[in-house]
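Before anything else, here is the set of structures, which you'll find just below.
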Structure I
């Protein structure tokens with residue numbers, strides 16, 4: 001894969017110190033760690049190794065990755081592994097992509113209470129899909145799905161929403177029948193939207209009563225219970241955005257498509273166009289204008305601010321599984337679904353003691369693309385010949401490759 005000319009790391013190296021100095025009391029320790037990790041990723045700061053081709057002698061330096069989940073350069077192997085793990089869970093039925101979005105007024109509360117409100121978003125979404133699907137008026141079945149949290153829009157504004165991927169059917173209440181949804185139709189979006197609105201506001205109110213929410217700056221007045229309830233009142237009538245995309249053509253398309261969502265970060269390096277004169281220019285897609293491709297230029301400090309809006313709380317799981325895919329009964333329920341769908345039963349897999357430990361071998365096993373082949377002669381194999389400790393910068397070989 002061709003390396004992008006510009007990276008988020010370049011922006012942080014050039015403007016990060018000034019941003020930290022100007023936001024001394026506003027940056028969390030987690031945001032600071034993310035900035036340090038991305039800046040150091042695949043540089044001498046993390047160490048690495050020198051490789052040489054066993055055929056033509058070409059040398060290159062490969063520096064270590066930071067492996068931070070917010071780093072644009074560190075997601076490909078994690079994404080490939082996740083997709084590989086999910087393959088055995090696919091069912092022979094249509095799949096649907098349903099998106100649940102929080103309105104701007106709730107997004108403001110979510111930014112000041114990330115761990116609490118994001119957790120409520122998952123809970124309200126799971127309750128909504130599970131309850132409406134189980135209703136005999138709609139599907140009358142137990143469904144399973146996974147949900148992926150995104151907190152950004154294309155312009156990097158805080159925009160929390162969940163991408164849910166759901167099989168088009170589920171198990172009957174007695175577990176003895178597979179109940180398929182109607183062709184091309186999963187569940188009524190308006191019913192989902194209104195149940196989701198009611199359930200989320202209920203959970204948010206309960207969190208307030210338990211004293212779990214904090215308010216400061218422009219939202220400080222919401223510490224008062226009456227002010228909080230007045231703030232929420234218009235949202236009880238507002239239409240909340242829930243929409244279902246067209247169903248996938250088949251199960252084989254699901255992971256290919258969803259892999260784009262599971263390990264995405266707020267902005268990829270290939271969207272960056274320019275980082276000169278204290279400003280950052282990037283591409284974005286305006287969904288309100290017919291998905292038109294546009295460019296946006298922000299002051300570097302504003303760009304960093306928007307990027308850091310999407311740093312998740314430590315230990316927060318942004319991919320979660322529910323219903324038939326819930327961890328406790330996943331294998332048992334999936335086997336029953338396969339029987340009812342006349343699929344061959346998956347053979348339980350034992351942990352592979354011989355699984356490759358080297359990241360290059362794992363990457364090739366998962367993606368089919370080799371990191372061992374020499375990029376110059378195309379015949380030789382790149383062999384590690386020297387380990388580089390952190391922060392050591394060796395003499396660069398004739399053709400330096402830090403990818």
Structure II
């Protein structure tokens with residue numbers, strides 16, 4: 001007997017309305033609750049296809065396309081990665097992670113756009129500045145950054161993943177500068193500058209009255225209390241982690257696929273949803289990466305998920321240096337020219353050479369797009385599926401979906 005596999009949508013459809021009534025939500029959070037609850041359901045409409053040979057019919061419902069939806073990220077990721085294949089260079093790539101201390105978490109939740117923006121700015125300036133220093137690399141680098149705000153248990157854990165080619169353009173544009181083998185930049189130096197820059201920008205925001213303090217954070221509006229927090233943060237070690245190089249163009253796309261279009265939790269990690277309780281799998285990094293399960297009340301699950309909503313229009317994937325949008329085409333052409341002239345380097349890979357995008361990340365859902373395409377019939381495996389009917393969105397189905405009971409998966 002086939003049992004329904006629990007989804008984030010089930011939790012939102014069953015408990016989202018009660019959660020909103022009990023705790024209140026922002027406009028962005030209300031949109032997330034609504035979109036995810038009805039994604040790929042009759043509420044959004046779709047189309048019907050029929051096999052030309054056996055007459056088998058299939059209905060495909062439309063996606064909500066909300067960037068927080070675990071169902072809607074696979075197609076976006078595939079398109080994005082295909083475009084990024086043209087930007088890859090035939091050099092080793094490094095992965096650097098900048099993490100905010102836990103004391104900044106509550107402030108970030110009340111000032112997401114500002115604090116996350118400062119995080120991007122401090123991390124990117126740190127990498128660029130240290131790389132230009134002749135004591136380290138002495139080159140202009142390019143890199144891609146991705147913001148994640150969650151840990152495996154859905155708690156708030158803001159950090160930025162940076163994927164960086166191992167080298168850069170000499171400061172006079174004369175040659176390609178290789179980094180040392182298996183080493184990019186010193187993490188202790190990165191950590192100290194990252195801390196310095198982040199706190200400087202945070203102090204500037206406070207002085208300009210750009211920060212907001214609510215509830216338990218109201219006392220931070222007092223300068224004395226604020227200065228004590230900055231002093232505490234300035235005396236602690238900030239975590240910057242640099243992994244060893246993980247390969248060239250083919251490997252880097254697989255690596256990027258693990259980080260770019262993820263959401264707080266995927267449907268694959270959900271184990272059950274019954275009696276108002278959500279059970280999901282998580283990896284306990286603090287205890288040897290052990291696989292564990294966690295059970296939360298539906299309200300708490302929703303609360304943790306919504307912690308990771310991003311402000312409207314906020315870009316969580318950004319590129320800097322010679323990969324910045326305004327100079328990328330020109331600078332990448334120079335990179336390939338310098339690499340091809342270098343006796344220490346193989347010829348730079350042409351855009352997309354030997355690079356395939358694979359679905360290697362379990363935290364992104366497989367996606368069947370609802371475009372009107374002709375495919376092979378899943379029933380007879382011979383006939384073609386052709387479009388026969390457009391299904392319009394149904395408000396009544398939306399209302400029913402949002403008030404449906406939880407799915408029992410026991």
Structure III
């Protein structure tokens with residue numbers, strides 16, 4: 001009888017577990033692919049949602065995308081005035097015929113105006129929400145986020161969510177896009193000794209950005225100031241530095257590359273180095289980290305940090321415009337030293353920017369933490385106050401590993 005009773009109890013339990021009272025059909029949801037936040041006109045916030053049209057992305061019976069929607073038929077946009085970010089979801093249910101869902105959200109776009117006032121109270125509490133994925137990216141845009149999302153339509157992709165994802169994946173191929181996702185942004189915001197950097201984005205600027213054609217380093221640009229014609233409307237380049245949940249300044253593309261290198265996220269970059277012996281000509285080299293930067297921190301007698309950083313790089317000669325034979329063993333050090341000087345200049349500018357903003361986005365404080373025996377001692381040291389007056393010395397060692405597909409330069413005849 002005990003066995004029979006156990007079997008009956010087990011069957012009853014299984015039948016109850018198989019119920020579908022709380023089912024949720026995917027085709028009954030409105031998938032939010034991006035959210036934008038602006039200062040409100042009629043409430044605290046203006047929240048904008050980019051919502052996918054699944055049948056248009058999948059295409060009709062003939063394989064062509066279905067028509068309709070504001071984004072080439074694959075998405076539409078809704079903007080509403082609301083006191084908080086999450087209250088927007090409930091308001092959305094009053095105008096959209098499907099239940100709003102954030103589980104596929106790729107971007108959280110915040111206007112620069114709002115970011116400079118502080119976004120911690122808007123984005124921080126979202127980490128509690130069960131639908132939210134920390135793999136989403138926080139993007140700071142020039143102008144209003146609602147205009148940015150409405151005009152930033154994809155060209156190569158029908159799926160705007162994939163467009164957002166692929167565009168941000170560019171951090172793997174270029175030094176110009178920060179690596180941090182929402183998870184790392186939130187983590188660094190709550191950690192002593194490091195400051196977060198969010199990607200900076202803008203719509204394509206139609207009018208000329210610069211008045212002349214004098215040489216400008218490619219890494220000196222940032223979103224909204226990239227001289228170009230054609231392509232998609234959105235450009236992502238440079239970063240927004242944060243401190244205590246508030247945006248305190250912007251970084252150009254080279255400075256973002258240095259920040260990524262200090263965290264070991266830089267894969268490779270291409271440098272245009274001024275030729276040391278032929279003014280007006282460039283040496284183009286490929287640069288990769290040889291090892292992660294070696295950081296040594298000690299506390300000086302004045303109780304201020306003294307930091308030394310050793311950067312090891314290597315790469316390939318890609319082009320020598322002047323035709324100078326720098327690839328020979330006796331001339332190679334001249335090229336390597338030119339690269340070291342150029343990269344050291346970028347690093348020193350980035351370090352100076354970090355100290356001027358009072359935001360340790362290079363994470364040097366993470367190396368200082370080990371000098372303190374207990375957490376209360378580390379907190380009491382107040383790294384953020386000491387860091388702007390720290391002494392920081394950087395050295396760069398670049399080695400040419402390959403000279404490209406030719407082994408000697410032959411002048412044109």
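One of I, II, III was used to compute distance in nm of label points 7 Å out along Cα→Cβ at positions 310 and 342, and the answer was 3.1. Which one was it? Going through each structure in turn, the value belongs to II. To test your reading of the models, identify which of I, II, III gives 3.3 for distance in nm of label points 7 Å out along Cα→Cβ at positions 198 and 230 when calculated. Derived from III, not from the others.
Each reported figure results from applying straightforward, stated rules to the coordinates on display, with no laboratory input. Being a predicted model, the structure only gives us computed values, none of them experimental. Cβ atoms are built from the backbone, for glycine too; each structure is taken alone.
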